[in-house]
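The structures considered in this document are given below.
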Structure I
Amino acid sequence: MHVWSGLALPVPMLAGALSAAYRADVRRLNRFTPADWQWLRSKERRDGTIRVGKFNAGQKINSWLVAGATGVLLGTGVLMYWTGLVRLSWRSGATFVHDWSALALGLLVLGHVVYALRDPEARRGMRTGRVSTRWARREHAAWADELLPPRP
């Protein structure tokens with residue numbers, strides 16, 4: 001089960017590439033703006049004074065880490081499973097990298113789950129694809145301005 005799940009890990013990302021909305025989100029995730037740098041340096045990043053787009057700097061960095069870890073886990077998993085591809089010392093190294101990458105990714109996911117427990121609106125948005133106008137304006141004001149009519 002572990003091996004086949006691991007081999008299937010990139011499938012959702014590849015399937016998502018068929019969607020224009022997914023590709024637009026990937027473009028957003030790949031662009032760091034001055035507001036993102038400001039958001040990272042600020043202690044008051046969650047108070048709404050820094051106008052961020054659909055994804056804040058933390059979400060962008062998280063997406064890069066998850067995508068990178070997916071590639072590392074897939075590559076090292078292939079080296080460990082198909083033992084004839086490389087010599088033993090490489091497979092030993094792959095095991096070390098695979099295990100530590102999986103642990104780091106697991107801790108990253110766990111931290112985000114704990115953080116998500118504090119924001120029911122964000123969880124609802126992840127589940128349904130919709131958030132309230134109030135939440136969007138507070139958390140992602142620049143994105144809300146793109147999608148919503150101006151405030152009266």
Structure II
Amino acid sequence: MIMAERYAEGEKTDIGSYLFTAERIVHFAERFDPQPFHLDGEAAKATLFGGLCASGWHTCAAWMKTFIAYWNAECARLASEGVKPPKLGPSPGFQKLQWLRPVYAGEEVTYSVTFLASRPLASRPGCRLNSILCEGAIADATPVIRFESSVIEFE
């Protein structure tokens with residue numbers, strides 16, 4: 001099955017949520033983005049952000065974590081219905097990454113994916129390039145992250 005046959009262009013799906021605890025924020029920052037506003041709540045108070053907030057890269061990684069969990073469950077659901085799930089491969093990249101608002105300790109982000117388009121890959125017969133809009137928002141629907149991504153689909 002091809003994704004474009006299963007998912008309508010413009011169809012938005014919530015894929016899951018991720019709670020940004022202080023511990024998770026610091027854990028990620030220590031390894032990948034060791035800036036004061038990601039590492040120490042007290043030090044963060046003296047910065048532009050005014051409090052401990054997640055790295056933008058952390059918000060991206062959490063989107064991917066929720067997407068993989070969602071996609072695994074979606075594949076299992078389709079298989080249980082006797083439908084062969086689309087085979088998704090690597091992403092050749094993303095564009096238009098926007099960190100729209102800081103994500104502070106204690107906030108939960110709900111992530112979504114919107115299917116935008118699909119086209120055959122001339123360079124790889126039997127493959128398609130799917131375009132998706134990836135987003136995240138906090139509880140009051142305030143957007144915090146948005147980017148467009150591509151993913152290769154194998155038939």
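Rule-based calculations on the coordinates, nothing more; no lab input. Every value quoted in this text rests on a predicted model; they were computed, and no experiment measured them. Cβ atoms are built from the backbone, for glycine too; each structure is taken alone.
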Computing FRET efficiency 1/(1 + (r/R0)^6) of positions 127 and 143 (r between Cβ atoms, R0 = 35 Å, to 0.05) for each of I, II, the value 0.65 comes from structure II
If you rank structures I, II by distance in nm of label points 7 Å out along Cα→Cβ at positions 31 and 111, the highest one is I
Re distance in nm of label points 7 Å out along Cα→Cβ at positions 95 and 119: value 1.0 computed from one entry in I, II; matching entry is structure II
Across I, II, relative contact order in percent (Cα under 8 Å, 6 or more apart) reaches its greatest value in structure II
Output -9000 (helix-only ellipticity at 222 nm (-39500 (n - 2.57) for each DSSP H run of 4 or more, over all residues; to 500), calculated) maps, among I, II, to structure II
Note: Cα Rg over 2.2 N^0.38 Å at 1.27, derived from one of structures I, II, originates from structure I
If you rank structures I, II by FRET efficiency 1/(1 + (r/R0)^6) of positions 103 and 135 (r between Cβ atoms, R0 = 30 Å, to 0.05), the highest one is II
